[in-house]
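Listed below are the structures to be examined.
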Structure P
Amino acid sequence: MGSLDGKVAVVTGGAHGIGAAAVRALAKEGARVHIIDLREGDWFVGDVGDPETLERFAGQVVRESGHVDILVNNALPVMAGIDTCSYETFMRAMAVGVAAPFYLTKLFLPFFAGGASVINISSSRDRMSQPRTESYTAAKGGIAALTHALAASLAGRVRVNSISPGWIDTTDSDLSGPDAWQQPVGRVGRPEDIAELILFLCSEKAGFITGENICVDGGMTRLMIYHGEHGWTYSPPEQR
């Protein structure tokens, strides 16, 4: 018997990468998992950025399962930078990355079982950036802030936490050498690293944790790098 026998889980963007790893982990522990993804497959195929689609999906989940114990908001917003990102593209990122988690949580609110857990997938980009990533970074910062707001509003009913993954390889590549060495743990992350934390956060072992954002990045955001250290040298960008 699994630790989640009889539980109902929902995973957005569950067909690939972190989402698929979460689906496998939850199902292995006995949960019945509902998936929504843009990719064609044996799940609800739809766009989480469209509110009517979310309403239809939530309705199907409730009809089939009656309640929800675990909601994992994982669907990926588009990454575009200020030089090429249109207003429409930016708002599309907000719809997928922030509005969809908010609205799906709202839709399931009457149907969350006692002890339910919402887990939002943010990113280490909620605290650090590369150039020309504004749409994605803003969406991930938004969902991190949405997490503690929801945790306060749903106190006593639903625990709400977020996870901020660092570099997670979703392509099964052999990322060795400098790609691995720059990580303090000595390797690039795997989707399963995030799935394990999802299992913990939705379990009774995490019953005293809510409103928290946990960064899982192999220590990259904790390593201070200066010119000349770790084989890294800095060349200033061209003046714009």
Structure Q
Amino acid sequence: MWKNKSISIVLPTYNEIDSIAEDINDFFATGYVDQIIVVNNNAVTGTDEEVAKTPAKLVYESKQGYGYAIQKGLQEASGELIVISEPDGTFTARDIVKLLSYTDDFSIVYGSRTLNTMIWEGANMGWFLRYGNYFVAKLIEVFFNTTTLSDVGCTFRLLDKKSVETMLPLFTVGGSHFGLEMILLSIEKRIRFIQIPVNYQKRVGTSSVTGNKMKAFALGMTMIWFAFCKRIKTLIFK
């Protein structure tokens, strides 16, 4: 609980068998978390057994893709405040307090991994990914004349229940650029949000997307095109 509001965590999993149990236990150990939803998105064999060692609730999403997994988790989460994270060791559970501390003033708190002093040694946030995320974030600022953004790819974020209920029927993206769609929808629906820096650590295992520069570049191009099309659509139907 946080100021009498229940807290749910949504963790999608595909290839995090070596870190997921520890991450779940770390979130519960903060003392603020009431519920953790783990979404098995065709995860590697043995993942269910790791989750079973913890108090987390396990659900399944057969449609492959980060966006589909998160949408499933948001549907299952019962908390008044819902935190989305990754069970791969990149984010620290204690940073949940940073997100929660802004909930008096904002409905959504997005994390950012681009502050150099909070990127840990070994983290997969070299110049290519760091400045790529920063560049796309600034494009979004210009396209939509919105508040300061510095990272479009950070998957550590918090939403209140009302924001989730507003956006859930509107999501269209099932893939890796789902996080960008959420940001754009929060702008479109005039949901009050802020982006703050969070710690970013070395991943346990290899990412299926950002572990490959070509895949990361392709994702960046997809994000730019998606944002451009979204902006053109808003201008046409304004």
Structure R
Amino acid sequence: MSSLTDSVFAAIGLIAQQDPMLWRVVARSLWVSVWATAVAGVLGICFGAWLAVTRFYGRGALLTLINTLLALPSVVVGLVVYLLLSRSGPLGYLGWLFSLKAMVLAQSVLVFPVVAALTRQCVEDADRLHGEQLRSLGAGTGLRSMLLVWDERYVFLTIVITAFGRAVSEVGAVMVVGGNIEGFTRVMTTAIALETSKGDLPLALALGLVLLAVVLCLNILVAALKSWRLRVDGSTSDPLQKAWV
């Protein structure tokens, strides 16, 4: 217990002293995960919303595929992206392998099914409640999906937070395509794995505490936005009417 207590206090000391190496790793990790979440968020929400309101042959098989990809191991994603970006791969000419861009691509691929699946379910549920009314008002498929997404925008904040948490906490894909190069591609999760194996528990704990703090702050922000919006709009307002405004 004393060893654990000493490690925790040492980790807090590293954070309080603003250890340069620690904060460089944190900044790099956040940069990669924010970009990956932004790319996967935009593409996933658009694709999921379209999938929710569109009916076509093979839709069931596509839904099954998207849901299956939710359980795809991150190391498999890393392997696929690695093969795509290797010299003999179709994207080898980009020269992204073992770079932050490759890590953003890998995390985007990993997070995309999460955003798409949750968006599809959310928009489909909303379409069952309000879709008929929107169609009677002349809203086409594209407009209907956009209005339903806007109506459920605070739910999508939670989806984006979930996607960010998935991106920032994964280790396999970024280690495969990034190489865990010190000063270049080392992020919080890969640094935690490395420092733990080296026995540097204070630094590993410090990175873990910062990671938890970042996710906690984002969730507090989302909760505050929801509370503020309820006070402004009123909980009894018609959500469909607010979507049209």
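FYI, it's all coordinate maths here, none of it is from the lab. A quick note: this is a predicted structure, and the numbers were derived from the prediction, not measured. Cβ atoms are built from the backbone, for glycine too; each structure is taken alone.
Quick check on the output: 3.1 is distance in nm of label points 7 Å out along Cα→Cβ at positions 12 and 36, derived from one of P, Q, R. Which one produced it? The structure behind it is R. When Rg/Rh (Cα atoms, Kirkwood Rh) is computed for each of P, Q, R, the one that comes out at 0.99 is P.
Once relative contact order in percent (Cα under 8 Å, 6 or more apart) is computed for every structure in P, Q, R, the highest value turns out to be that of R. The maximum of distance in nm of label points 7 Å out along Cα→Cβ at positions 4 and 172 over structures P, Q, R, that is, the highest value, falls on Q. Source structure of the calculated read-out (helix-only ellipticity at 222 nm (-39500 (n - 2.57) for each DSSP H run of 4 or more, over all residues; to 500), -26500) within P, Q, R: R.
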